[in-house]
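What follows draws every value from the coordinates through simple rules; no lab data is involved. Given the structure is predicted, the values throughout are model-derived calculations rather than measurements. Cβ atoms are built from the backbone, for glycine too; each structure is taken alone.
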Structure P
Amino acid sequence: MQCRTMTRTEAAQLAMVLEVTASPKPGNVDRGHDYPDTRLEHFLASAVFARCAFEHAEAGGSGLGSLIEEAVLDTSCHSGGNTHFGAFILLMPLVSGGSIDGAMRTVAETTVEDAVAFYRAFSATAVRVLEKDEIDVNDPAALTILRERNMNLYDVMAYSSERDMVAREWTNGFALCREAADLLVSYGPGREAIVRTFLDLLASYPDTFIAKKHGAAVAEETMMRAREVQAGRVALQAFDEECLARGINPGSLADIMIAGIYLALLEEWRWDC
């Protein structure tokens, strides 16, 4: 059956759904397992509740900071906590800009008020920040610093890019999002392509969310374990269970995976085969 072309909003929502329902994805919530406080249903609900923010982005309304804040607030209406903050950082410029080139123009045009709105959104997620930072998201003085330094949201992402791979996408042309989309297309249709692509990314890049939570050595170790899975020395299911038992959650790569799925969907990658 030939379907109409999906809107960018629909592609963003569907990408969020497809990422979380593909299984197994080592360490992450999927159709095979939940976390104690965050379940599959919470991720699916967030994909639904984010619709208005995506529609506003597709229509070209508001600044990126306000769009991210809107998405965070709209998806905070369940008990599962933050599910997609990093994904919104990637999806909002892509949806707003219409393409990677458009997204790069959009992020370059952000303002100080976008940065302030983003910091408000970050604070609302209750994401734990282990290391103290000069511009600490949990410090009200951070907003004053942003304004004094005239830092727009692109500047904030550039500031964070060395230690955060999601922020780095704003400065490198969404390179990993593009890589994920290309891998999906190369593997063909269906959720198996998502699992294979996610494992490829995990075997190639230390996840910065793991590094923030457990340290850089654990992020490197997780990357090497993923390579052992690729080599057939470790079973994927065993690797998944090991990550879950240790609380190792490749959350940054999950966010990048969502953006990669989004790009692939707009390029007519088939998810339903």
Structure Q
Amino acid sequence: MIYKKDANFPYPLLTNTSTSYKNCNFILDVNLQENTHNYRFEIDYQIDSAFITELLESGQAQLVLVIQSKDNKFFNLNFGDKAKEISKSRISLSKRTTVQLLIQSKEEISFKDNNDLSSFYKEFKDEIVVPKNSVLGFSNSVIFEGSNAKPLELFEKKVNPNIKSDIKIELGNETIIINYKNEELQFSDSPVSAALNNPYIYMGLQKALYRFIVNNGEDGELVDLESIDPPADGLDFKLYNLMKKKMISELSIENMDEVICSISDKILERYNAAVRRLYS
């Protein structure tokens, strides 16, 4: 099963939201590739607990890759593994596939030497003993779009001489559409045309994220990305995945520009650098 932040355990747990550990990061990033016969999950993770890391290195604990699609599948990983290749005969991915890493004990574990715990446990950590096959921690979850019509495409560019403004931003079912009144506005004759279009990309992200807040926020002003279900709308779902991948937990009117900076890898800095190169 996939665990969420509100999962309750009778002992300290390493997660990205738990206060049980002083350094509670357990961050997962996954890329998915496939060929005719196999899926390949390329895995990058960060565990900030020396205690948990030592358990994994000594074989007292096990990393488990959980893939939730049409059903739940569990695959053991060796500590340090960066990829897991799985035959398509063993797993079937649906339109939405969720991936998470668990840490599971392979024997009874005492927490008496766990110096990564918060001060709350200082007086009684010697008494904490976790049974074999217990979950010791879980990462964030990563969601893949699967077979959406345009799974990798977030923006479309069109030339439409009939629009009443130079630029018109439209939000489609799965993409942000930038309409240009004429092709010259795309800087298509410039070697840095992509970067020169970045302000339009920024405008499109602002409009799309505002609609995301309206569609998914309880009060129309803020969205807690850790508590909402993945959106049904195709474009919102892509934005949700992008924000989660960048470890953004909250979107609001107030932090929208910070979010755009994160999910676009500082798009306006790249625009600024391109303009300066043209003048140098």
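The figures follow:
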quantity	calculated
Structure from which 19.1 was derived, mean projected area of the Cα convex hull in nm², options P, Q	Q
Given -19500 for helix-only ellipticity at 222 nm (-39500 (n - 2.57) for each DSSP H run of 4 or more, over all residues; to 500), calculated: source structure among P, Q	P
Structures P, Q, by relative contact order in percent (Cα under 8 Å, 6 or more apart): label with the highest value	P
If distance in nm of label points 7 Å out along Cα→Cβ at positions 88 and 112 is computed and equals 5.4, the structure in P, Q	Q
Structure from which 4.9 was derived, distance in nm of label points 7 Å out along Cα→Cβ at positions 144 and 200, options P, Q	P
